[in-house]
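Alright, structures below, take your time with them.
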Structure 1
Amino acid sequence: MSKVLLHCCCAPCSSAIIEWMMSNGQEPVLYYCNPNIYPHEEYLIRKNECTRYAQTLGLQIIDADYDHHTWQCAIRGYEDQPERGSRCLECFKLRLLSAARTAQRLGINTFTTTLASSRWKSLDQISQAGRWAAEQANSSLQSGQNGVTFDARNWRKGGLQQRRDELLRQNGFYNQVYCGCEYSLNARLPMMTKSDLRKWIREIKRGLSDEFYTLRERESEQICRNIMSDESWLDADTVLLYHSLPDEVDTTPLLSEALRTGKQVFLPKVNGDDLTLHEYTGPESLASGAFGIMEPTTPSIPIPTLSISLAIIPAMAYDPQGHRLGRGRGYYDRLLSTLHIKQSIGICFGFQRLQRVPVEPHDITVCKVVSPHSDTSLIPHC
């Protein structure tokens, strides 16, 4: 079998192409080079799926470094271009040049790309970028090195699109909802419903598996440090917090610091379709409640008597305007609409901070959104 370097963008798009190549006398060497993908969590889950599939087939897969900054430099000046515009061409050129040089280094004469399987991409742009990449790689040949050729095959034909969908279902692949970069994500967001976004975020958490919990620990520490240095936290004497689930920002440091500094802390408890508030006095005042949430066992506090200095609110996603995407049951919207709160902070992981989330009239916004490495400036509506 002759070796061919196959630049892979994701497992679903790669699967039928790999199957065809192996059935037609070719041994694909997979090359995962996609520094365009944003956020990093999306990059990891797509890479993991490609790696998993390659391992089931006994194929070699090469992982290029994730260097999103270099990609951003390559497309600078083209940020406002639409899909299939000049930005995409520059993106293809960067990735396929890396593929061409890798094929050359490995002594593989031919390279191709799964990008040519997507109906959202321009085949002309892909062919132009692939041939340009081959010319660039060949222009720097050392003595004794063979040149590389780009196979500009249209991977949409011959029933491969239908076979792709069959293999996606059979293998349970993570199936992305946008092309990959932040610009394609932002273009897709207005077309996504709340249910679409919730499903996507849950899929990322599920697909990252152990990597997600490493990320959770690292980003939770940074978020808690950001909050504890914020003026609203330092000035607060009463704080509404929450006891985190395993897939949420870990609030344990905030709970401990609040008690240590003499703040009065309230936690919510599910009571039918609503949340009631209870004072938190320490871990011993908690018991497992609805949905596996650790909830306070202390008596509920009449909400009309409460004045909250600072409320810290979880979410599936936030946008820069403080709009919040909850888990879908409306608990926090109903609770926050009844409380007198001086200031509110929404917290989420970096990949959950989106350019836009769908908004309905009853949705409650927050005054600040804190994620790793974010600032804590007030949103203008507060």
Structure 2
Amino acid sequence: MLRWTLCLVAVVCLLAPGAASADTGNPGLKSIQAIAFGPDGLLILGDGIGAQVVTVQTGDKTATAWTKSRPGDIKEQLAGRLGTNSKGINILKLAVNPASQTAYFAVRKLEGKQDLVLTVNGQGKVSEFPLENVTYTRFALPPHKTTLTDIAWADGQILVAAQAGETFKSTIFSIDPKQPKGVAVVNTDTYHVAHGKWETNAPLRTVMPYFDQGKKYLVGAFTCTPIVKYPIDDLKADSRVKGTSVIELGNGNTPLDMFTYEKDGKTYILMNTIRMFHKRAPVGPSQYWTAKVDYTILQESKKVNEDALRRVGNDVNKPLTERAIVAADYHGVVHLDRLDKSRALVVRTDDKDGFTLEVLPLP
């Protein structure tokens, strides 16, 4: 999701000492723009309107195995749990709790514009996860107009991608839950391969952690789909973070979700996207399509930024490299997350306002 200019600014530390201590009650969320999980069922919610990130102890640690896809329209079923129909809600985000394999949905009930968390377990049971009486920790963000696009847990650190301020700057919030002294706010400087220039205004749309030879990185992607990595150790107060672009997956696409997995002894990145100019230059039968990317491309040090690989040239169906291919079985996938070592949980659209919850083998 994104746009541009060149500048790069820096960093503010917020939060009074002790502000990150745990509380019990209702965290008072005004929105749920991003959702992710840490260890032991720790739910992480990004609230851009309320200028906060909240972690919630779910206590959800007992796994319920998924045996099949849930039949019927999942949007209609989630809406029914809230006393409305499919036209009365929007599915905002999906995250699978790795401790229980329960799917957590951030859902907006359009009547009253209320954001809620609903769950679906492996047996297909739809429930609401109430936020009325929970143990939570609140991390305050700068009180500016901010949209949070994604959240990742990275070895004890919470990393938040955001579009912040009136100037549409790309921002990363770095939060250490063990050090409630503040939130590091860092603007990013990234080479946009498709545009052929360095930019600071294109916010990351989806992020994940990456570890290589003892070093930690935040990997992200933004519209027109360059995949970029940023050293996590550089996400400090008063620092300027410069990304390294390693591949561009195709101009005119916006990334949605991303995770890594292993198959046949190799590691891959799976990322679903929406093609904004689908009818003019389709990648598949749906405007939603998914890329399978060779994970080792993140180790690239020479063919980066201006020389980064491109998945395709002018013809979106003519690949320039086999290190990033289209996962045909994932056409139509709007939301996805890894379910286990061999499967993904996805929400797929039929492009006619129908949505199904499916378990798919990893490609």
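No lab work stands behind these numbers, since they all come straight from the coordinates. In this text the structure is predicted, and so the values were computed from the model without any measurement. Cβ atoms are built from the backbone, for glycine too; each structure is taken alone.
Please state which of the structures 1, 2 yields 21.7 when mean projected area of the Cα convex hull in nm² is computed from it.
Values: 1: 21.7; 2: 17.3.
This value belongs to structure 1.
Could I ask something else about it? Using the calculated result 0.65 for FRET efficiency 1/(1 + (r/R0)^6) of positions 128 and 288 (r between Cβ atoms, R0 = 30 Å, to 0.05), pick out the matching structure from 1, 2. Mind dumping the intermediate values first?
Working: 1: 0.00; 2: 0.65.
Checking each candidate, the match is 2.
To test your reading of the models, identify which of 1, 2 gives 16 for relative contact order in percent (Cα under 8 Å, 6 or more apart) when calculated. Numbers along the way, then the final one.
Values: 1: 13; 2: 16.
Source structure: 2.
For the read-out helix-only ellipticity at 222 nm (-39500 (n - 2.57) for each DSSP H run of 4 or more, over all residues; to 500), a value of -12000 was computed from one structure; give its label from 1, 2.
Numbers: 1: -12000; 2: -500.
Computing helix-only ellipticity at 222 nm (-39500 (n - 2.57) for each DSSP H run of 4 or more, over all residues; to 500) on every structure in 1, 2 gives -12000 only for 1.
A value of 0.05 was computed for FRET efficiency 1/(1 + (r/R0)^6) of positions 64 and 272 (r between Cβ atoms, R0 = 30 Å, to 0.05); which of 1, 2 is the source structure? Please list the in-between numbers first.
Values: 1: 0.05; 2: 0.75.
Only structure 1 yields this read-out.
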